[in-house]
Structure I
Amino acid sequence: MLAAMSGSGASGPAARPARLPLLIFAVTAVVYVATLGGSAKGTSSDPHFLYLADSFLHGQLSLVSDKPPNRNDWALYEGRWYVSFPPFPAVVVAPLVAVWGVRAWDRLFWALLAGLGPALLFVLLRRLSVAGHSERSTRDNLLLTALFAFGSVYYYTSVQGTVWHAAHVVATILLALYLLFAVGARHPLLAGLALGCAFMTRPATAPLCLIFALEALRVSRRDGTPAPDGLGGVLRLSHVDTAALLRRCLVFAAPILAIGCLAMWLNAARFDDPFEFGHSHLQIRWRPRIEKWGLFNYHYLAKNLSVFLAGLPWLTAESPHVMISRHGLALWVTTPAFLLLLWPRRSTPTLTALTFAAACVALLDLCYQNSGWVQFGYRFSLDYAVVLIAMLAIGGRHFGRGFHTLLAIAFAVNLFGAITFDRHKQFYSRDASQKVIFQPD
């Protein structure tokens, strides 16, 4: 399967292109489980998707039990408890729940599944090289895969198992598949299916549909006329084969519309409103804020930008000498190699499409009602981190001593996060107000 998706033209047995992705899956999954250690046993503290899968298996939408196992981010509507988080991860974990019930070892399951993210990312990077979008060698693609697997917030996310982090693991896998199918508009139906499922996992990923739209514009040109560089060039409609463009876009949109209708039905069946996922009914302290400003609003941008750009570790004279806000560390602190995206060596229409779409998702996340609270690093970046890695590949900057230094820093920072987050709490601020972003005076 991996070989077919990669589109590699390598000679030899058909299974050969799959060997390296399978090895990446095995290595990353083993490292994630090893990082979990004894925490792999038992159920996570917030196993919402286990309970939602249990509800589905019992043919209902509300919780089977009279009340949830804790009071953290559950929705209450007309006397019934619901999981408000988009439901696709519950479908993924349903076979596990069918065998072991809501006491399944979800941390272990999500850590093993997380190995698919880097494996599929490598398949994507290799495909970009084969198709001529990227000039990266196999070694370079392995370095970028390692950067994502162990040098980004994906590492700490993969070893949590809680509802918020499990959603990011599933979304990462789906987004790697989506880009694999969307670049070059190669497989419109599969691209639409992958993005639709990603929306049912992390709705903020919806603007990534722009990647397929812009790629379809790029390749749907009469007589093979190449699209000019830059967003303006891609959007230039001269020489566009309108029929081919429309056909690709309709096929792409079909599964997205079907999944969207399913989401609206689920919302209406649970909350009597097709546009209500349930977050408005969460039993949390932040409900007045949501009721006043909504889930997405410019009002939240300044605070979220502070976390995104300026979330630094706190240094103290007292033990343990390093402390991290519950809002987490800035994106460039956890993955400093992403700074290289500011200076690509070359520009292509595909790089332009990826950049524009990632910026739209980032802006949407930055206008969300919280920063990703509680986290080690800015986890919402996982809504587009796969895109950022693809941009590093296409951008063409040389991976010399500077890149390797940044890679080593990222490994060290994220290893610390994966080992300490939610286990060694002395390294994390205890403020629960969401008002403390920077180190108090």
Structure II
Amino acid sequence: MDNITLSEKLADFTLGLKFEDIPKEVLEHSKLLIMDTLGVSIASYDLEHARIVRDAVMGLHGLSESTIWGTGTRTNMADAVLANAALIHGMDYDDTHVAGVVHPSASVVSTAFVVGEKTKANMDEIMTAIIVGWECIVRLALAAKGAFHDRGYHATGILAPFAAACTAGRLLKVSKGTLINTLGLCGSQAGALQEFLHDGSWVKKLHPGWGAHGAIYSLMMAERGFKGPQKVFEGEFGLWQSHLGFVEGLTENFSDFGEVWRMSEITFKLYPCCHFIHSFIDCILKIKAENSFSPDDIQKIECRIGVRGSKIVCEPIEAKKRPTTEYGMKFSLPYIVAMAFLEGRVSPADIDVAQIKRLEVKALIDKIHCIADEAVDVPGHFPGWVKVHLKNGQEYIEEQKYERGSRANPIKNEDVITKYRQCAAIGLPENRVESLLNSINNFSCLSGIEEIISNMVME
């Protein structure tokens, strides 16, 4: 990477990328990701956390720059992106870059729409800014090698400010120096703890939006001359050294920046829960579909998972076996596997605190044993390994090495469209579900973002 800093590298890519240089297949994948993102945000609109964030934002006085999704209310960019990103990430149903263990679209798409609305950008400009943000957050996540989670940080919240800064900086047409200073300032906004894993509290829902909110303020200050650290990533007291304790390998994932499109690896979530659990759902559903036995026939269910995943969805086991909040349920491998077997699915309706009170749910959860086992781990993926032991001595084993939606285990575009329709139908009438879908599919033909935003109004 020669002698330039990583901030310079990010700034050069952000400000230099041309829409016409983006491959067609990247644009098509982008439309699916945006469709999925807007669908899950609509489905989250009436959730309690979303109402609280929206009410808080709408109660603050601000500029009339950007729309709070689902409403006709406009506020300043920073507050709008906080509210909108909380919709996208609120159900933990939004997309993931699995190898980077990061949710890219919650901060990136929300920022591009909010800033694009304010600047009256055309759709090609907005799409370019989104792709810039995706590439930045994915490559930063890959450079961390999953270590943010190992240290107790939520990588999405840590990296959201940087991705949002590049997305917004592109649309605001800031100078290279301004963007570098902004990235420096974002280093002090990069905070997101994973203590929610122990009590099921809601703070993770805020992480992408809070990061983007901080990025907007950082940009506004940098434009006015506020100075930020020039080596915010690789410096002696920069993000990598302070949060991870190493800088080795930091720049390796940027050697083909603008040539290879890592955002094409972003995958869709087919279940509204932690992605570490998805392959376990597929395994238990396959065992159930191919064999005939009841919950009472089960002696135990053995779930083997890598150490990193175990810390997130299996520990502490007492809390994971008796989650007390819907968010705790989303990060409980025992609860989700039990519900998958009992209901034959895992849908938003199955993430409900009333379910944990059912005797059959508690009984099956108590038969589930989570075992941390590096032997089943597949680097860069979220595998699943399940063994069902029956009381009569029969055993059934199912393993899925690659999560569905990855290149190694692909899904069809129709699967994403079906998920979008199911999510969007929670908040919109059928005609606007289809109108919004048509707008996304014809993204570049729109004059601006207003048509998409108006189709999302629910009040």
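Bear in mind these aren't lab numbers, they're just calculated from the coordinates by the rules spelled out. Since the model is a prediction, treat every value here as computed from it, not as a measurement. Cβ atoms are built from the backbone, for glycine too; each structure is taken alone.
Identify the structure, out of I, II, from whose coordinates helix-only ellipticity at 222 nm (-39500 (n - 2.57) for each DSSP H run of 4 or more, over all residues; to 500) was calculated to give -17000. Only structure I yields this read-out.
Taking 31.6 as the value of mean count of other Cβ atoms within 10 Å over residues 157-164 derived from one of the structures shown (I, II), identify that structure.
On the way: I: 26.6; II: 31.6.
For mean count of other Cβ atoms within 10 Å over residues 157-164, the value 31.6 is produced by structure II.
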